[in-house]
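K.L.:
See the structures that follow.
Readers should treat all values here as calculations from the given coordinates under stated rules, not as data from a laboratory. Just so it is clear, the structure is predicted and the values come from calculations on it, not from any experiment. Cβ atoms are built from the backbone, for glycine too; each structure is taken alone.
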Structure I
Amino acid sequence: MSAAWWRWVASRDSLTERLIQAAGERDFQVRLITQRLGQAHLDEAIALGLSPDRRVWLREVALCVDDVPWVMARSVTADVPRRSTPFDGLGERSLGSWLFRQPDLQRGPIEVCHAPRPIDHTTGPWQRRSVFRHADIEVLVQETFLDQMADALRLSVPR
């Protein structure tokens, strides 16, 4: 992985803020694809320490610059009766806009993979994921960096 990619993939700060900064004068948008109760993939359930048959909240978004998706994100958290989710009320705002305002936020290790599983039928050269913890909430956040971002920022795409 090139040093330029590493700066994106390994950063522990807000990806949303980094994308807004990289967009410059261009418009940054969050496009909500889905937010629903569903089933986690086995590796997602394991990452959250959940039983594979446990219902979870799923949220998938595209992080876009000038309506062009640069990053696809999938977030997963346990469905706990009588508790709101961190997704409540976000709409077309990024989860990071809420997460990074939590004073007790803890982020687990970042896992990186090449040629990742698609999010909403879309894949890219790199994907990262980590578990965020706030109070009694754990959220697995997975972010796939797309070729369109690589092209716009002149990042080399591994082949």
Structure II
Amino acid sequence: MTAAGDDSAQVHERGPARADAARARELLSAENLSCAAVHGANVLTSSNPGVSPLLSWIGEGQDLDGFSVADRVVGKAAAMLYVLLGAHAIYAPVMSTDALRVLSSHGIAASYDRLTPVIMNREGSAQCPLDASVVGIEDPEEALLAIRDTVAALAAAMQNAY
């Protein structure tokens, strides 16, 4: 999928899907968002960090069928959530190899600027805790449960820290 020595992958889309992907990428950078999803005139955006927008969309019953998405960082946890949301295509400046594998195996077009073996936590000291929570999980529904449990545990730990 990448040329030798090239660290980026490009998925060539046609027609409206290509325009949607371009618009999502523009919104991501121009609006300083964490993610943007575009399908024709339908646009969903968020500046909330991590997977919180994806969890909100899942909770609201949002369906991203046909949407092209641009997201700052996509690890395996986010990829599993995008599978559940039914996204058509995902672009991320940074994507993990596990995320690429998950998206590809579910027929979701994926492109990135930099492919990395592991998404690190915000401090850069360990693997992202949400990605760590889905290691060994291949079922997106099971991944959703693990992600929600981890988010709850992290929120509780933050509460107890103050």
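K.L.:
When distance in nm of label points 7 Å out along Cα→Cβ at positions 17 and 129 is calculated, the result is 3.7; to which of the structures I, II does this value belong?
P.N.:
Clearly, the read-out refers to II.
K.L.:
Taking 45, 31, 28 as the value of Cα extents along the principal axes in Å derived from one of the structures shown (I, II), identify that structure.
P.N.:
I
K.L.:
Can you tell which of I, II yields 23 when relative contact order in percent (Cα under 8 Å, 6 or more apart) is derived from it?
P.N.:
For relative contact order in percent (Cα under 8 Å, 6 or more apart), the value 23 is produced by structure I.
K.L.:
Taking helix-only ellipticity at 222 nm (-39500 (n - 2.57) for each DSSP H run of 4 or more, over all residues; to 500) from the coordinates of each of I, II, which one would give -5500?
P.N.:
So the calculation was done on I.
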